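Nothing in this text is a laboratory measurement; each read-out follows from the coordinates by a stated rule. All of these numbers come straight from a predicted model, not from anything done at the bench. Cβ atoms are built from the backbone, for glycine too; each structure is taken alone.
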Structure I
Amino acid sequence: MEFRLIDRIRERTAQNREDVKLGIGDDAAVVAPPAGQDVAIAIDTMVEGVHFPHGTAASDIGWKSLAVNLSDLAAMGASPAWALLALTLPPQPAEQLREFIDGYAEGFAQLAQPHRLALIGGDTTRGGLSISVAVHGFVPPGKALTRNGARAGDVVLVTGTLGDAAAGLQMLQRGARVDEGDGRAAYLIERLHRPTPRLAAGLALRERASACIDVSDGLLADLGHICDESGLGAEIEAELLPRSPMLMASFDEQTVRDFALAGGDDYELCFTVPPAMVADVQTDLARMGCGATRIGRMVEGGGVRVRDASGQWLEAAHRGWDHFA
């Protein structure tokens with residue numbers, strides 16, 4: 001059964017790359033990184049009931065398990081190449097197992113194929129449903145974006161909009177369906193299940209952004225990592241946070257702000273650039289369709305502080321996702 005499942009995954013995720021010398025089917029893959037490129041590597045594990053709700057469609061799990069890793073490559077300014085996949089699957093009838101594998105592989109392939117990412121190996125085993133994906137990408141030597149390069153006075157920007165995924169999760173927890181209402185629930189739940197990794201934006205930020213991170217655990221938490229690694233603080237203007245019309249129309253102002261600051265699961269890029277580069281960066285990212293919103297600045301000190309429209313400092317109820325809370 002295990003080898004038949006692997007064959008089904010291989011058939012649905014096939015991607016030809018000249019740098020893959022030996023892919024799925026042997027004890028290890030053999031790959032050949034291109035000359036003059038560093039290899040960026042990231043891995044994430046997703047567990048049912050922790051990282052995605054029970055009952056999530058297999059195709060959405062396939063998409064998201066890859067998307068969260070591609071977002072890490074985007075935050076490094078790397079272009080994707082290869083992936084490894086480890087699936088832990090609960091005991092279930094063979095037909096249900098095949099249906100899950102087919103759906104998972106379809107969602108995975110829908111995201112992998114446009115980026116020419118090849119699945120080159122992995123493993124399957126039995127247990128509670130969890131998925132680990134490791135991705136490998138290329139970046140020119142010395143050009144990787146990091147968290148530790150921000151300077152005092154740099155401007156803080158984010159791509160896209162914040163808070164949609166957290167809102168989608170709350171809607172699901174309240175029993176919302178994607179086919180009800182005026183489309184708001186469908187939009188927000190889609191943002192939860194199928195985030196868009198900002199790979200093109202990451203490439204555009206090479207040699208322009210001083211620091212970069214993807215917003216997975218929430219803006220406050222993730223920008224806090226840039227602050228910690230750069231030895232600085234950040235001041236954010238709450239009124240500048242980019243929020244979608246669907247989010248604004250679905251919740252009260254306080255809840256919307258909390259989602260944007262600490263909701264997590266957005267997989268947008270938060271980055272810093274010198275003031276002189278802001279306009280050019282915003283113009284380029286607008287052409288890519290994701291945009292970039294100026295939300296604050298880096299300052300001497302430490303931690304992230306948030307100011308409201310009246311100039312008062314806010315005390316956030318939550319700082320973001322804690323994997324071990």
Structure II
Amino acid sequence: MQMNFIRKLPIPQETKDKYPVPHKAAEQKEARDAEIKKIFGGESDKLVLVIGPCSADSDEPVMEYVHRLARVQEQVKDKIVIIPRVYTNKPRTTGDGYKGMLHQPDPNGTPDVYHGILAIRHLHTRVLTETGLSTADEMLYPANYRYLDDLLSYVAVGARSTENQEHRLVSSGVGVPVGLKNPTGGDLSVMMNSITAAQHAHSFIYRGWAVETQGNEHAHAILRGYVDEQGASHPNYHYEDLARLAALYEKSGLKNPAVIVDANHANSGKKYGEQPRICKEVLHSCRHNADIKRIVKGFMIESYLEDGCQKIGEGTFGKSITDPCLGWEKTERLILDIAELI
């Protein structure tokens with residue numbers, strides 16, 4: 001076998017024992033989970049903002065950013081639930097490049113998955129215990145969800161993973177809302193099939209166990225735009241796109257029809273400064289169509305302390321080392337503007 005086995009990794013329970021969730025923090029997460037589920041279930045008119053850096057590259061800038069989010073959350077708590085986007089594992093189109101804290105806890109160091117597992121557990125725990133805000137992360141590796149399942153209040157399945165059978169089946173057993181993105185080619189039927197699979201009960205193999213799930217009634221769509229055969233980006237957040245999705249939901253008979261609009265990626269053509277305009281356009285569509293308003297539950301926004309991005313090793317505190325992000329001043333203004341427009 002042409003594969004070097006480096007070391008046996010800890011099982012999730014061993015990692016949880018190393019970084020346990022304090023009782024008070026667990027209660028805070030439970031309360032937030034209930035509130036977030038009410039939004040996706042249509043029982044609350046609040047919106048969700050899954051917001052934060054493209055990749056969580058190190059503790060201190062992430063914690064500084066999340067502490068600022070916590071202060072803004074207090075100002076908008078009657079209208080918005082903020083879920084910090086603490087993405088610790090990153091899909092790479094070609095397999096090259098920075099794969100996130102899980103793989104490389106020190107972006108300037110060598111890959112170390114063992115210490116990466118400990119690092120991501122530690123960071124998510126810090127966010128919850130220090131700010132009271134439970135977090136979101138991407139399910140890049142379904143088997144790794146158990147390392148963070150008692151900390152996450154939102155899980156995203158990326159555009160490259162949404163067709164994958166294991167992602168769909170594991171999503172059916174996740175106890176919090178799971179957003180499934182449209183694939184990079186834009187075929188909404190693929191995304192709708194993923195949501196259907198995630199909402200259904202299944203029996204399958206997971207982490208060496210035979211398991212069964214009851215289905216996740218809060219599995220939902222994330223629209224992130226798409227890329228055509230020539231590599232050009234196209235948005236799918238416009239009025240007509242949202243109306244089409246509402247019609248697809250109506251035809252599907254799925255529970256709790258819902259969508260989160262990803263304001264970056266192909267929707268913005270990775271022009272991060274377009275995110276405020278995109279959010280405001282979607283809210284405008286909500287005001288003019290009751291079906292659109294019914295399914296739009298919030299936004300996914302890439303944001304950090306500093307505008308733009310940098311190369312690994314450049315050393316600007318709180319500036320993305322992957323995709324460019326909206327800086328803090330613009331982010332704070334956007335959150336307050338969204339609260340005013342709801």
Structure III
Amino acid sequence: MLDLKRLAVLCEVGARGSLAAAAKALSYTPSAVSQQMTALSRDIGVALFERTPRGMRLTDSAHALIAHCEAVFDRLAQAQAELEAIAGGVAGRVRLGSFPTATVAFTAEAIERFRGLHPGVDLRFADGEPYESVVRLKERELDIAVIFDFDHWTAATDYDGASVCADCDIECVELFDDPFHVVMPRDHPLARREQVELPDLADERVLGAPSSCSPWGADLQRLCLAAGFQPSFESCYRTADFAALQAIVATGRGITLVPGLALISAHPGTVVRPLRGGGLVRHVRLATLAGVAHSPVVDAMAKVLLETARAQVAGSHAHPSSNLTVS
């Protein structure tokens with residue numbers, strides 16, 4: 001590893017044109033500058049100066065090294081400026097993740113609000129399912145993510161039921177609970193009702209199963225069993241896309257359940273009714289990597305997300321969590 005101080009002296013010699021001029025600019029003695037250059041030449045194993053009738057001059061190797069040093073010192077200056085900005089909470093970098101329906105409902109708006117408040121921040125965004133964001137948090141590809149989980153399905157579980165990391169690897173702050181609604185074909189008998197009760201699902205074929213990439217299926221199954229019946233799941237369809245599920249429902253194959261955030265794009269061939277007395281909700285949260293101190297920029301991003309989510313809750317089907325606070 002080359003000595004940065006010696007490299008800085010070499011750059012000064014190159015800029016000033018002589019050892020004496022560099023010594024004067026750095027408040028060194030000419031002898032001290034000469035010793036630094038001799039040591040640097042020894043470190044890299046090539047000559048940095050050559051004698052000419054007009055005195056000492058830099059070699060081609062020295063000029064090549066100076067060009068690289070200027071780039072290095074420029075990056076170091078940028079790094080120092082970024083660290084100072086981060087410490088001041090006005091700039092830096094934040095990498096945000098979210099899941100699709102949250103992105104549509106409030107994360108996209110939060111991103112633009114954040115950019116307006118903190119234009120100097122380098123904001124990077126990645127959309128994906130909760131377990132994908134958890135992996136990105138674990139691998140330090142994200143700083144913060146909007147995720148969801150269920151009472152019996154964590155965000156660290158993929159849609160095949162495999163754990164991508166330990167639940168304790170992430171820390172979460174609750175945003176709100178997003179309740180599920182029943183989606184059925186327009187000519188379904190239950191479509192005449194204003195709301196659907198959980199026992200009404202006893203004779204229905206439900207698209208989406210706990211073992212077929214529907215993480216809400218585990219909670220629904222438990223709720224139905226507690227109500228005294230075994231739900232009938234249609235597990236031959238595998239999709240995590242709520243729009244795709246609604247399209248299949250529109251063909252008359254069965255009913256399905258869709259969270260409130262996903263109802264922004266309801267299929268025209270279906271009818272949506274609230275599910276009462278079931279308690280089927282997904283918990284929308286902010287996740288960060290456990291044990292990692294948050295920078296002021298990450299805290300600022302979290303604040304904007306909390307505020308935007310609160311506004312979304314006020315005008316949607318979602319129910320605010322008791323822990324929905326903005327600090």
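The table that follows gives values for the structure above.
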read-out: If mean count of other Cβ atoms within 10 Å over residues 265-272 is computed and equals 15.8, the structure in I, II, III; value: III
read-out: Structure from which 7.3 was derived, distance in nm of label points 7 Å out along Cα→Cβ at positions 9 and 257, options I, II, III; value: III
